[in-house]
Structure formats: C-alpha cells, structure tokens
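**Student:** Next up: some structures, all given as structure tokens.
Nothing in this text is a laboratory measurement; each read-out follows from the coordinates by a stated rule. Bear in mind that the values here come from a model prediction, so they are computed numbers and not experimental data. Cβ atoms are built from the backbone, for glycine too; each structure is taken alone.
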Structure I
Amino acid sequence: MRIVILGAPGAGKGTQGQLLSDYLKVPKISSGDMLRAEVAGGTKIGQEVKSIMENGGLVSDELISELIRKRISKEDCKNGYLLDGYPRTLKQAETLEKAGVIIDLIINIEISDEEIILRMSGRRSHPASGRVYHVQFNPPKDPNRDDLTGEPLIQREDDAEAVVGHRLQAYHQITAPLIQWYQQKQYPFISISGQGSVQEVQSNILNKLREQ
C-alpha cells in the first residue's frame, strides 16, 4: 500500500507511522527525518534548511518534492511506502498527483492543539534513526537512552514551546487544507483520534485499515 499519514506536528504521525510501516512491511519515508539527516551531514541542502527548521518554518515545496521523488523511486518502495510529513502543502499534493504517483489511502490523526503542546514538551528523539519517545506517554526503557542503541536522546530545538506554537499556526494555515482537498478528490480517507495510548491509537488504525 502507498499511504499518506496526515496530522499536526506532535499528533503521533512518526510513532504510528513506524508501527504501521512495520506491520505492512513497507518503508516509512519521513520528510522531516530526511531533512534532519541533511542538516546532520552538513550538506548544501542541510545548510540551506537548518535555520528554517530551527524556527519552525517550512522548507520550499520544490526542494522537498525532489527529495521525495528520488526516495520513492528506490527499489525498497516498489511494494509500497508510507509518507510521513509529505505532502505538507496543496502544491506538494498537486505535484505528487501530476507526477502520476498513486496513493491508496490517506490516514488523518486528529488531536487538539493543547494536547500537542503537552506532548511535544516531553518528546525526545534519537538523532541517528529518527525514533521518537515521550517522557510520559512512550518512555524509553532507560531514561534518556535509545532502546536499541543505548545512545543519548535529545529534545529537538523545534520542540521548544514557542516554536511549537509557530508550527501549529503554520499547520492550520498551510497543511490542514489538505484534509478537505483529499476528501473532495475522493481519495480513500480515514480519520483517527490521536487521543489515548500509543497502543490504543494503533489498534484503531489497524481496525480501520482492515475495513478498507
């Protein structure tokens, strides 16, 4: 299956996307992870987008669309993939459609802004892999250590409360209109509440998936 997972920053796209990726045995492609890898590698693209990301801004449609097109053309995507964080704008969605990329399902995770701010203030990430934890809702086995490697976890600069507020504002203005766009075009579409434990949300997604 080729799936797009939508939701505000902090709604649980990364966590649920990885669980669904493991269940379906297809790669999860995160635009955010790809860009952070460019920043960590000190590439030309990474240098260009570093300050934008740190301030909660959005990278240009052209740049991120090119990265995504290259990624989904790889061999491991031939049986499907899950797009997390892309498309993020109407222009990106239109670019995907014009390129003839078929999307089998849109999954939208719904959650309030207040809950998102609570979640993101406690979020911790493993920079090398993109694995995400939360000090309250999804804690690592060893505090501040990645479960698989034991390496230190970090709080991303874009999870700071002021930046989170800016990111939510950008989401409502730029990304949320994608929900109506996909529905009007009659893409297969399901909405899931992001409230509840990781396991509860995962179960709801899988139940809806089996109904498709």
Structure II
Amino acid sequence: MRIIERYANKISKYNRERKWRLFIELFGHDYQLNILDVGFAENEYTESDNYIERNYPYPEKITALGIDQAIEFHQRYPKVTTVTYDGGKFPFGDKHFDICWSNAVLEHVGTKRQQLYFLQEIKRVAKSAFITTPNRYFPIEIHTRMPFIHLLPKRVFDRLLILIEKGWATGNYMNLLSYKDINKMLHEAGISEYKIIKNKILFIAIDFIIFF
C-alpha cells in the first residue's frame, strides 16, 4: 500500500501542475479578472488544497467561497476575500465574477441533484468556469488512494473503507462522476457550450476539466 501511496502522490502532483498550466493558458495572469474559488479548504492536508490561492499572483482578486469559517485560511491568505455560506445558493449576483475556479469540489457537494444545482449556480454567477473532478473509472480512487474498490456498489465500498480505517470517506463524502454523468448533468444545468478535457495517465482519464 505504501508503494501505491507514493506513486499516487507523484501522479497527483504531476496532474495538478498540468491543470494549473492549462488554467493559465486559458486565462493568463490578468489583474482585471475577478475570480471566484468555490470550495476553499480551512484545513490544508495536501499541496492541492487551496491551489489557486497558493499560486495566483493577484490574491486580492480572488473571492473564496466555502461552508467553513475562514480562520486559518485567512491567516494564510490575508489578501483573499472570504465568504461563508450554507452550501445552497451562492450569495452573489448574476455574472458577478469573470471566472469560477472549482478544483475537486463537485464530487463532494452531495447527491447528483445537489451537484446539478452547484453547476447551475456557477453558471449563474460567473461568465466562465474551470471545474475539475476525478474520473469515477480511474483504477485508483484519488482521495483514499485505494485501487478498484470504489468501483464496487456504494454500500460495499463504504463497508470496506470502514474496515481499512478510512471511514472518513464514507457516506456523502464523495459522489464520483463519469464522463457520461458530467455530460448529462451539464445539459440538465442548461449549459450548452462547454468542453470536457480528459487528463489522462497511461491512456486513462484520471480526472476531467469542465470548461465553459
């Protein structure tokens, strides 16, 4: 398992850097842009947490939206505006932001109905969006670093996670999506012009970038 963990960390590092390069290619470093980061992390466990705040050169142009109180986050990123909400409607007006960045959050917002509403809210408040979410069918589940067991029925998957002391990832912690799921959800959200980019490792998509 340590070997899997080590290689999973290397793959994760390579992949997040690749996604960041694509984001910069699409949007550049433009001080005129107002950016919404949906799903900031109060506690940082990996280098991918709060990735845009770590790397964007104009943190004062970022508004971070999340369900947690931003205490440690504000200490780390004092120039970033933080807004806390209840996980429902975003507390902003229509097209308030130029870009919405949401890195590996969509899979954590709950049921597919809640995920659909999440996408609708992003479409409402932002002119463009850059959203990433892992591929359900990648052989290694990126949160738990476990191979294949996430492909089992949810009930069985959760029981196995409890047995291997990873119970924190059970229940509503994540609802992984496939390429087909995302396509369907985007159409249901009223988003007709979009692109889904497959980030591939060894010919298999590890995650998807949704750009619209």
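**Student:** Between I, II, which one scores greatest on mean count of other Cβ atoms within 10 Å over residues 37-44?
**Tutor:** II
**Student:** A value of 3.2 was computed for distance in nm of label points 7 Å out along Cα→Cβ at positions 53 and 197; which of I, II is the source structure?
**Tutor:** The read-out was computed on structure I.
**Student:** Given a value of 1.00 for FRET efficiency 1/(1 + (r/R0)^6) of positions 133 and 181 (r between Cβ atoms, R0 = 30 Å, to 0.05), point me to the structure among I, II it was derived from. List each step's numbers first, then the result.
**Tutor:** Working: I: 0.40; II: 1.00.
Attributed to the structure labelled II.
**Student:** Once distance in nm of label points 7 Å out along Cα→Cβ at positions 61 and 157 is calculated for all of I, II, which comes out largest?
**Tutor:** Going through I, II one by one, distance in nm of label points 7 Å out along Cα→Cβ at positions 61 and 157 is largest in II.
**Student:** Comparing mean count of other Cβ atoms within 10 Å over residues 77-84 across I, II, which is largest?
**Tutor:** Result for mean count of other Cβ atoms within 10 Å over residues 77-84 over I, II: largest is I.
**Student:** Which one of I, II has Rg/Rh (Cα atoms, Kirkwood Rh), for residues 45-108 alone, as calculated from the coordinates, equal to 0.93?
**Tutor:** On the way: I: 0.98; II: 0.93.
Of the structures listed, the value fits II.
**Student:** By the measure relative contact order in percent (Cα under 8 Å, 6 or more apart), tell me the structure among I, II with the highest figure.
**Tutor:** I
**Student:** Then there's this: Match the computed value -13500 of helix-only ellipticity at 222 nm (-39500 (n - 2.57) for each DSSP H run of 4 or more, over all residues; to 500) to one of the structures I, II, and report its label. Spell out each step's value before the answer.
**Tutor:** Details: I: -13500; II: -10000.
Source structure: I.
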